[in-house]
Structure 1
C-alpha cells in the first residue's frame, strides 16, 4: 500500500482484529484520452460519473491527458454484461479525441499515463501498488490489522495475487495474506485469527489474538 504503517513486534502484540475488504476477481482496463480542450476534459469527467452505474470507475489522470480505470462489479453474468456495454461505449467515443486507448491496466499502461501526465501537466491520481508483486492496482483488496480504533499495519493487493493464493474461504485468504506480506505484517507472525467474525458491507473483520492466548470470556 502506498501509505505504510511501520510497526514493531511489540506493537503488533496489541492486534485485536484484522479486516479485509475484498475486490472482485478479474483485471481492470484503463481508458486513456488525449484531449484538445477543457470541454473534452469536462465531458470525460461527467462520463465517469455516468459509467459508475455499470461498473467500478476510478479516475487516474485529469487534464490534457485524462484517464480512468474500470472493472466489473463482479463476475456475475449481469455485471459482466453491463461492463461489456461500458467498453463498447468507450470504444465508440474514442474517435472524438485527439487520441484514445482502451487497454488492460498493467505496469506498462500505467507508466504511459504517468509519463503523459508529466509531459502535459495533467493531474495524476496515483494508484496503489500491490504489496506482493508491485503491480499497479486501481481496485485493490486491502488488509488492515488494528487494536480498537488504531490501525497498526495495512497492505493492498492486486486481483492476480489474491487469485493465485487460491484460498477456499475468507479465513484462509486473510491468513494467507498475513503470511505472504512479510513487509507489512512480518511482525505479526505470532498473531492468529479467531472464529469471531463481523461483516459490514464489503468489510470482513476477524478477531485476533497473540498465538496461545485464551479468548476473553463473553456473556
Structure 2
C-alpha cells in the first residue's frame, strides 16, 4: 500500500519529496526521509488494523478488504474492491493506465473436510505490487533438413515488487511459473529465476487512483 501511495504522492499530508525510493539504514542511522516512510507505514498499519507479530509467530497481517477500505475511505482513493487474479487485466492496466496493481496470495493451501463438504485453509500470506510490464523476444536456432533455421517467440515479463529492504525482491518474471504445491518458492521457466511462491487464493485491487 505504501509503495502505491508513494507512486501517486497522495494524500497531501505526507512529505513525499523527502522519502527515499530505497533505504537500508539501521534505526540509529535513520534520515528524515526514512522517518517519514516509517510514519507513512505506521499510519497505514493503524488504518488497516494490522495485527503485528514476529516472523516466528506467523508474521504481521491484515485483509485485502481492510486495505481497500483504508484506500477508499481514509486516504481518498478510487479503487475497485478486491477481485480475482486476472493476468490480462493486470497487463492492460499496466500498459494503458501505467499504474501499479496491489496483489496478495498465500504460499500454502490445505484441504479440509471430506468428499461431501470440502474447503481450503491458507497459510503464509503476503501482499506485494506489480508495477511494470515489458516484452521479451526469445530466439531459437534448430536444424531442419541439414539447414540451421531461426525462430523468434515473444513473451511478456511482469515486474514484481515483494517489499523488503533488499533490491533482490524487485524482479522481472514471466507468466510461466512452475508451481510446486506448498513450496516456499517456484521457478520461472523462461528466466530460470526463483519465484517467491504465493500462488494460492490470489486477489488484486485494480484501478487505484486518487479521488
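Nothing in this text is a laboratory measurement; each read-out follows from the coordinates by a stated rule. Computed from a predicted model, the values in this text were never measured in an experiment. Cβ atoms are built from the backbone, for glycine too; each structure is taken alone.
Below is a table of values for the structure above.
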quantity: Structures 1, 2, by relative contact order in percent (Cα under 8 Å, 6 or more apart): label with the highest value; calculated: 1
quantity: Computed -9500 for helix-only ellipticity at 222 nm (-39500 (n - 2.57) for each DSSP H run of 4 or more, over all residues; to 500) - originating structure among 1, 2; calculated: 1
quantity: Distance in nm of label points 7 Å out along Cα→Cβ at positions 49 and 89 from the coordinates reads 1.3; which among 1, 2; calculated: 1
quantity: Which of 1, 2 leads on mean count of other Cβ atoms within 10 Å over residues 57-64, largest value; calculated: 1
